[in-house]
Structure I
Amino acid sequence: MTVEEALINRFKEPKFTEWHRNFVAHPEQIPDLVDLALGSGKAPLPAHASWLLIHIAKADWTLLASYEQAFIDHFLQSTNQSILRNLLVSLLGFPLTDYRETDFLDALITHVKNEENKVALRVYSLYKLTEFVRRYPEIKVEIDAVLEIIQENPMSPFMKIGIRHYKEICLKIID
């Protein structure tokens, strides 16, 4: 059975994400999963495949390290918010890279600003931005200005928590 066939059979099962353990135990299957996640396959396969990538990254991000640039490239071009969120959450476990750094930084800020985006994408973008603030403290001023504008409008509880968490992390970084 191919990874794609197994994914189709499993994604409706309870505890679907526990299947990530299979990929941790058999990393030779990870390229097929990444191909599904980054490919143009029929929905919901890419979203479900990218969802598993989150759990693999949390278990051992080094298993996905060779795909970091592909994840960033796809993040910069995709419009599917579920896949964007999943790739971003996977990348939260990776150390910050210089690869397409400016493009990645700009995309993160754009996603935080865009009120049309799903709140999870906005919040996880904010969390990744803390790594940029650690590296480049001077950008905090720009991000804080964006957050001030966001806070002038009604926000979801998750967005409020995300902003508070971002500010707490930044206090530890800057002080």
Structure II
Amino acid sequence: MIKSKDDLRKSRDRFPERVYTLDELRRARDLIERGHRHELQVSGSREFTKKTQEALKLIKEAGYYDFLRTYIREIREINGLSQLRECDSAIWANIYAVQNPVDAARFFVQKAWQMKNYIEGKMYYGHQGETFIANKAIEFLKDLEKASVSDEVKKKCRERIKLREENAFL
């Protein structure tokens, strides 16, 4: 089927369904550079959705929500290992990953940074990628601690920062 110029333009202005091929990566990068933000979807059980929304509130409070929506289009509950699905611009998470809202918020922001590096063609896995992401996780926790009005959230942030900084030397 031959597409009209309008159809071709519209398809180039839509974020690709999958971000897998070089052309799809280029289109995604171009749209992001022009300010694209996903309409973030959360799918899963009622408990998963509720817990994920709590984490998203913390992400908003820390000022990272637009960053998250730039790179992640969906957070989906799964029965398995929580992970970034680069080709889908999605985070697959199990119910255990969202039990603690501070940990879940950190995990979601961490995966958004990995997705950013993936789209930009930078190292997003292995020692180099994991070191970068660990530093971004600490940065997020510090920003959340500063922004939060909750003493409990501040305390959890400090505990996790301390733990991560201590583990950096192992």
- Query: When distance in nm of label points 7 Å out along Cα→Cβ at positions 68 and 84 is calculated, the result is 2.3; to which of the structures I, II does this value belong?
  - Reply: I
- Query: A value of 0.95 was derived for FRET efficiency 1/(1 + (r/R0)^6) of positions 28 and 124 (r between Cβ atoms, R0 = 25 Å, to 0.05); which structure in I, II was it taken from?
  - Reply: II
- Message: Given a value of -1.53 for log10 I(q)/I(0) by the Debye sum over Cα atoms at q = 0.29 Å⁻¹, for residues 76-139 alone, calculated from one of I, II, which structure does it belong to?
- Response: I
- From the coordinates of one of I, II, volume of the Cα convex hull per residue in Å³, for residues 108-155 alone came out at 60; that one is structure I
- Query: Given a computed value of 17.1, 60 for Rg and Dmax of the Cα atoms in Å, which structure among I, II does it belong to?
  - Reply: II
- Per distance in nm of label points 7 Å out along Cα→Cβ at positions 116 and 132, the highest-valued of structures I, II: I
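Values in this text are rule-based calculations from the coordinates and carry no lab data. Only a predicted model underlies this, so the values are computations on that prediction, with no experimental measurement involved. Cβ atoms are built from the backbone, for glycine too; each structure is taken alone.
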